[in-house]
Each structure stands twice: as structure tokens, then as C-alpha cells.
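What follows is a group of structures, each given as C-alpha cells.
Coordinate-derived values only; no laboratory data. On a predicted model such as this, the values are computed, not experimentally measured, just so you know. Cβ atoms are built from the backbone, for glycine too; each structure is taken alone.
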Structure 1
């Protein structure tokens, strides 16, 4: 055993300390004021949402941690996180939340805020550009595959022009530089 008073070493912490000077005290109220944020304050970090999430094991910030980060005012960390863009929108977290916190919908709200601040990952912008230019995310390019399946060379009735026209006037159009 050691003598009393020999514990002069710094204790080990499992998480990095939060610099409170970087917190945005209005962030939680901004999220809460959105249509899906009514029950945000009801979260008590039970981790049910994280247990239900099929990809939480791949994330640095788990769903319950993202909600806690919102409550703490960690705006920059939440809006610049890869997790909000990787969410599968399977709604498993939201369906299982015992407090009725709309976790998936709140993540959508975070994506919208991130987009407004120009924090959209390049791969997502690339998909937006493709959608805006072609009117669809997947283009039928291998005619031989369609032929092997006994299908017509072109997809019948597919006219991407109306979709392209609609998209030009949306946030997607503005984000990728093709909108009004």
C-alpha cells in the first residue's frame, strides 16, 4: 500500500474535456424550436437509441451522444460530424426511444443546418450534382444487361426532365450551384 498523500499524478480521463468557451448556448433551443425537437430535453441518455442503431459501432459519436452534444451546445462538433450524413434513416432509434425523442428527425434537422452553413461532405454534393444534371441517381448504362433480361433498351416512360426542373429550384440546386 502507498502512503497517504502520494497520489499527486493526474487522474486518467476516458474522454477529452469540453472547452466551454466553444459551446453555443442557443444551439439546443434552435434544434428544440424545430418541428421535431419538442421532446429533445426528455433525453436522459439511456442509450436505447444507440443499442438500436445498426451502424453505431462504426461511429465516433453514437446517437445518444449526438443528442447529448446538442443539449450541451456543441454546434460545431455536431454539424461537422460525419455521423449526421451517415445515418441510415432506418428510424430504429426513434421508434425505440422510451421518451419519444425524434432522434432521426433531429439528425435531419442537423443536416439541414449543416447544409445552410456549407458543411456538406463532397460525396453528398457529388450525388446532388448527379441528381440535378441527370434527374436520377442511377442511370441505366449497360444496354447488354437489359437485353439479357429481355428488357427494352431504354426504361419506358422515364423522363427525367420534370425532376431536373423541380430540383433546380430546391435547396439541392442551390447547394450544388445549379439552382436559382
Structure 2
């Protein structure tokens, strides 16, 4: 199998984490999760940790420069032959541009998968997840959707315009979505 670099992008609650994990289970590729990295930072009793926790709890995106620092740190540790799944990176146009230029410089092929779901599905899914997750950001759905439309949707449009985006219907059951993803990726 050729080296693969896969990005999951989409609305909050669209199933990025679930699909990244299911793809990882099917392929053995590691998942680098922006959300997990930010939540881990938010647990730290430091200036950065407290600031990130405040941002997460309000539903805001973490600063662009910090997200890209985490992405580049993970990317540059990979061996040439390593495949990887990036979950939740590229949430702004500036990040999408950096992703494209960094991977072009490394001559690393990549695929961006947009897990498309309706706002109604997002609200239902996050309401259900909020009951068990303990994540404060699941309680600020409207703010997260606002961030999505202001920042992530333009990044998705940028990837689409560059011909680097594959749309995945995120409404079916998770196993069906995973099958569709593996089919699109020829896995």
C-alpha cells in the first residue's frame, strides 16, 4: 500500500473522530487528533492550558498558529513511508494553504475528506454526546456552528476549488460511512 495522508474535516459532531478511529482500525495508521491535542493541553495547569481550556469551553477555535504548530510537529516526525490520519486540522483557509504547501514540499500525497451532515444532525448528535462526554464544548453548539461557517466552511471550499476534497455523506450509520470512506480511498 502506498503512503497515505488523510485529513478528516467537517462540522462539529459530524463523526470525524469516529471515522478516523474506524479507518485507523482498518489500516493500522495512527490518528493525529487536533481535538485530543487541544484537550490534553487544556488539562495542563499553565498559562497555555488555562487559555486553551477557556477557548474550548466557549466553543471557539484555538489560534491558527498553535493548530499549525501541532500539525507540523506531528507531520515532520513521520518517516517517508508512514501513513497517517489527521483529524480536525485545516479548520481555516490559512491552515488549508499551509497543509497544501507543506505536503507538496514533502512530496507527500494526501486526501481531504469532508464528512457532510446537516445542522440538525449536528445539534442532535452533540446533545446526545453532551450527556456522556463531559466535554464543555458540546454545550455550545451554536457557537461551534458559527465558528464552522466563518472559518471551516471557507477552508472546505478552498480544498474543493483546488480539487483536493472528497465529500462523504455523514448521515448514514457509522459503519456504512466507514465503508464509503474505504471505497473512496480504494482500501
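Just checking, which of 1, 2 has the largest value of Rg/Rh (Cα atoms, Kirkwood Rh), for residues 14-61 alone? Checked 1, 2; max of Rg/Rh (Cα atoms, Kirkwood Rh), for residues 14-61 alone sits with 2. Using semi-axes √(5λ) of the Cα gyration tensor in Å as the calculated read-out, with 43, 20, 17 as its value, let me know the right label among 1, 2. Considering all the candidates, the number was obtained from 1. Which one of 1, 2 has distance in nm of label points 7 Å out along Cα→Cβ at positions 54 and 78, as calculated from the coordinates, equal to 2.6? It was calculated from structure 1.
So helix-only ellipticity at 222 nm (-39500 (n - 2.57) for each DSSP H run of 4 or more, over all residues; to 500), computed for just one structure, reads -11500; which one of 1, 2 is that? Working shown, then result.
Values: 1: -11500; 2: -16500.
This value belongs to structure 1.
Consider the structures 1, 2: one of them gives 34 for relative contact order in percent (Cα under 8 Å, 6 or more apart) as calculated from the coordinates. Say which. Considering all the candidates, the number was obtained from 2. Comparing FRET efficiency 1/(1 + (r/R0)^6) of positions 22 and 158 (r between Cβ atoms, R0 = 35 Å, to 0.05) across structures 1, 2, the highest figure comes from 2. Taking mean count of other Cβ atoms within 10 Å over residues 70-77 from the coordinates of each of 1, 2, which one would give 15.1? Attributed to the structure labelled 2.
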